[in-house]
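**Student:** Each structure below is given as structure tokens.
Since every read-out is calculated from the coordinates, none of them should be taken as a lab result. Bear in mind that the values here come from a model prediction, so they are computed numbers and not experimental data. Cβ atoms are built from the backbone, for glycine too; each structure is taken alone.
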Structure 1
Amino acid sequence: MPFHTWLPEAHVEAPTVGSIILAGLLLKVGTFGMLRFMFPILNLLNLRLQNVVYMISIFSLYYASFVAIRQIDIKKIIAYSSIAHMSFVLLGMFSMSFFGFVGSYFTMLSHGIVAPALFFLVGVIYDRYGTRVITNFGGLVSVMPIYAVLFFIFILANIGFPGTSNFIAELTVLLGIFSSNIFIGLLATFSIILSPIYSL
């Protein structure tokens, strides 16, 4: 933060296919590169900067969540939730624990499925109605019931509802953070409350 505030604007301006590729592939390249190259090569530096990255990630997590609550564009809400999920990935990586690394990998995998699906579903209604303003879609379930059920399932996956892949991923990340720093673990746990607020 604030260097990735370009992401929501890029998602809004991009076509549906661009948003799917950006969320499903390009966001994961950076975090996978960190796991694959930065941690094995710069391990001592990562340990020294652990608390700094914790603070930046927690700030980014809360900032993205609060900004997502204020949005009216569905695409921007999903984009800001992506920032929050990537902050969770960073927290897991810098916990320097087994569960943290496994949770980070699993969060990337889960987010790589859920976020593109949400962007695809938003693209479907944008092609039909020409708008992404959330207030225009009240009563959508009566017009497109199967679509509404699919969208709701992926929203539940995005917020980490128990039984979904994001729930397992976030729980594993939290186990890794708590083994490293209890205070940061508590802050990360309380941020999960914000996810259902901006999603539902």
Structure 2
Amino acid sequence: MKRPYTVGITGGIGAGKSIVCRVFGTLGVPVYDADSRAKWLMNHSEPLKTGIQSIFGKDSFTNGSLNREWLASRIFHDPDLLTQMNQLVHPAVAKDFETWLGQQHTANYVIKEAALLFETGTYRELDHVILVTAPATLRAQRVQLRDAHRSLADIEAIMNKQLDDRDKIPLANSHLINDGRALLVPQILTLHAQFDQASMAK
């Protein structure tokens, strides 16, 4: 059975990945949200839950649900713990994506949305990767409006942990600018036509 053409969408926090994916979704393109699926798997995959508890202990779950705030407070300032968590979660998400991909029998192409495609190296497994960018100040403003619980210092700390856009641009196949001035939908429609054509040639 033919495998759909795979397109990754990534970008720093507040860049607008989700908006881009919603537009692709309205065009009928199946979208896999890796970050949301990671959260789901950490709460529902028994092997993954066991792995998390083996590293972080029983306090990592409360009444069977992931104790996100407790874990975040430990991981955020400890790169070694973050690495251990990623080594558990990323393979689980990769396997989940492959299962999902195998179910997309009628799609010409699919979208995988993930914040850390370049950081994890998983961009190499996709046919095409789109990088969504916006100025840092605008990204921070968007996140403040979206996530009232995050302080500006928290947002800047997250941004500083992510790979800089200048390092991502050479790795991406396409670059969408979401700065509030450049029209986003025409950029997406151009890519949509390109991916439909590429899927036929695959």
Structure 3
Amino acid sequence: MFWLILAITLWGIFHSLLASPGIKDVFRRAFGNGFIKFYRLFYNLYAVLSIIPVLYLMVTLPDKSLYEASAPYDYMMRVGQGLSIFFLLVAVVQTDILSFAGLRQITEGETPGKLVTSGLYGYVRHPLYTFSLAILWFSPTVSVNSFVLYLALTIYVLIGIIFEERKLLREFGQEYADYRAITPMLIPGLNVAWNK
């Protein structure tokens, strides 16, 4: 358990550091704007590759079952996961899939982002996180190790949202403040006042 928690913590620290504007500026000064065009793509590759050791530990370390949903609930949870995957892909497309992947930056360089407030973003401010977390928590079979991972990722997302919201306020100013005032953070219909 200790090694799994340590691996998740290290992954979260490095993932956050590499996402920070300060570290990006360090890379810009060190390698120039030509390198920065590839930064998002490299960041995405790092995020995927660096989670593999965490998943390896989750699967190989001693573990025991925490719960297993029985029929028909397991089917309902799998449908929930399937719908969450679908809506996650829709949200990625809405944010501009080429920019999300880091490919548009290679050809066009860094361009100012556009605030998306329609579609799924009209229901929640962070649909990518909403549906990513739903995929985890709709798992019909959960072990102690997977529960630790899901809980850690949930905490990481909730903390990450705080920093992301600050960045979005700096980037979009009053436009984002107005959007935040009327749109729930993660759960549609949740008391919007809590999000202020």
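**Student:** So Rg/Rh (Cα atoms, Kirkwood Rh), for residues 58-137 alone, computed for just one structure, reads 1.04; which one of 1, 2, 3 is that?
**Tutor:** 2
**Student:** I have 13.9 for mean count of other Cβ atoms within 10 Å over residues 114-121, calculated from one of the structures 1, 2, 3. Which structure is it?
**Tutor:** Going label by label, the one that fits is 3.
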